[in-house]
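Each in structure tokens, the structures are laid out below.
The numbers here are math on the coordinates, done by the rules we state, and not lab data. These figures come from a predicted structure and were not determined experimentally. Cβ atoms are built from the backbone, for glycine too; each structure is taken alone.
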Structure 1
């Protein structure tokens, strides 16, 4: 009975279209296993191509056994499981985020990569979906988690059943209306053996505390139907959220002008200032996202800008994070990125050393650069003391494996904002750049944590002496 209920619910959701190629996020746990098994059961009927993907986060000793089990599950269903290994703890440390956030971001990047491979093989983009196993209980927990942490109406809409990934592929959640008990019954009825992540029963993470402690307490002491009510609230909030987003986006796209050369965004307030506050606030949020301020969409920042819109002062202004200033010019609201140029950290110095290769053991927790000293000395004999730490100058270039690249062009390609390019520090000798120091202004994760290095004096099997450059705080 549960089997038919779940299969019917997946079909009725309208999220699984016939003749689709579906990338399935498969942890091997009950939810994703239920999704995989149910989709395999209707694959012939709907002419579906199924492409399970398992990501081993390398966080627990049993993770490798779970990856093997996921592959065995797929073998029994006559499917090939793509298995990826990602050092989640290391990446989280490099990026300064939690392992939970790092793991989530890694999974979505990998799903996008697999979807891109399918498109390269000739499958139309609009026939490719990424299916994930979030269920109705996950929805309730998410709404409560966001409510406790602090969120607006958009956050209270919960997990969307459908959205686009960063690369534009459809992400669908066909189990979002199905509770955990129904999924467990399906697993039992079909005699499936899911992976069980023991960490889910531990209250280490805030979400686990909500699942294992808070919701049971609320069910017992306040409302036994709390999860159902939270899901219903999310559905109603989602309807309102989508309507407000549509209105705000139409107003936004019709009334904004972007001056890329001067790094300014100008919003015509002649019609927007008559909009209700919920719409105006979303227009400001959209502008924040466009300016790269998505991490600063807070109540305080949005309120500060909406106050400008409704202010009687035609020339009022407010300073925002990352050197952005928002100000009024009568019926125009201007976001300027260029009025305050970010400056480099003046407290840093470089400490070049020459170390024998056999003794070279760097501290991976600190930024450093390492080159073959003999290669460097051959081109710049006796000039170790001429290495300087500075910001860019006209004519600076970074050697590449083939040719070289102007620093100006490299910073533009790396999506470093114009106002921040003068804050990027580099280790140079004359106009040749050997190391561009790490900075949060870079778009790439590796550049954020390690920077960019010249390949010209790279270390190889012949290296005997290492030119080791580390950063020190000036006294």
Structure 2
């Protein structure tokens, strides 16, 4: 069906058209010329009337012109060229001649375009809802993914849909669950493996323990004594010269010996005492984080399951250390596996999902977790480690990490700074697509990147399983609380009457 014709100066990457019908933004079109069959997408539409231009300042004149029955409106739009269907969607080198007809792409053509090798079915086209949208699982696993939206835009549902679809391929998925949303989740295509957020301190790095000990990077003297005790503790463990397997206790004992050395100057003793006190605080504050009888946490990951690390009861410092610890070891152990090392290995690829990425990989401050997120983003694909960053505040996510996400699912974003930041991190996101973000409804998204052949406006399908995300029904919860209170008061009255008391 012809909906219009090209007008003005056309380009090989975009063109303008005029129409006597009202198409929709995001609709796909076909332009046939010179033996080519060009696919495009409508990115912009305007509707106007030459008689009702912006130079009219009299409302009565507007009312009079608008009331004329023969009064005609024009429809103009802009089309982004996506590629030649006859040549593997390569961008044509020759633009379409002005006057070339524009046709709506039929569903069969679109269904063929969205066929991929390892499909994840995540939704339908917004404007043609009988066309299912599939994205390629391998492209996500190898080249990472970002899921971005304002609060309430549909992130949790999107994450759940991606997880359920990936579980069909027996992929081991590991999610850093910041709010406990997935602890009791149910998925059609796989089950949950709940992993406790505990670490055997003997597997922790110097910087990880130092971070939890609250030893500042500028407290050089304290850091020097702590490093000395850390190395001595490692040596004692390797030689089997200690009666305990509690690595923190060994560090504490080494520091205590150093402090009790009468030959130490007062300044050294003061700094050693400060570190001792911080180790005491560490052991007390994070007693639930450490398990000296536990093997490496990566040994708990199971293939074909959603492996959930529940971080809902941990503070930001502990969450940061757990993320950096797991990603650091994952990268090293996958390298060992690929290179045939006989030391610690991770035998299979893993796909990591990081919620609240703006906390774990902040844009304006350094953190250990950000360092290792960046490393995985740059190097992970070589070793089978995939990454998904999820955030409702894109502008506060580390730009280096975000720009390494070669696939994006962008739901509703209203704040202009968020929009500009996301556009700067993605070469495929045009200004016209950015302008669509505030008008998206809940669950609608722009998807782009290597996982799909063309940028697409889609409606993410509804996840049919169970998670615990979303807003709380505050009114209902308070009503239930009041009802419970009233029942309790009534019960107390009845109990008192039974005992012979009269109200």
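Observations, loosely collected:
- Entry that produces 82, 48, 38 once Cα extents along the principal axes in Å, for residues 14-221 alone is calculated, selected from 1, 2: 2
- Structure with the greatest value (metric distance in nm of label points 7 Å out along Cα→Cβ at positions 78 and 366, set 1, 2): 1
- Looking at distance in nm of label points 7 Å out along Cα→Cβ at positions 54 and 206 over structures 1, 2, structure 2 comes out largest.
- When relative contact order in percent (Cα under 8 Å, 6 or more apart) is computed for each of 1, 2, the one that comes out at 19 is 2.
- Value 1.17, calculated as Cα Rg over 2.2 N^0.38 Å, assigned to which of 1, 2: 1
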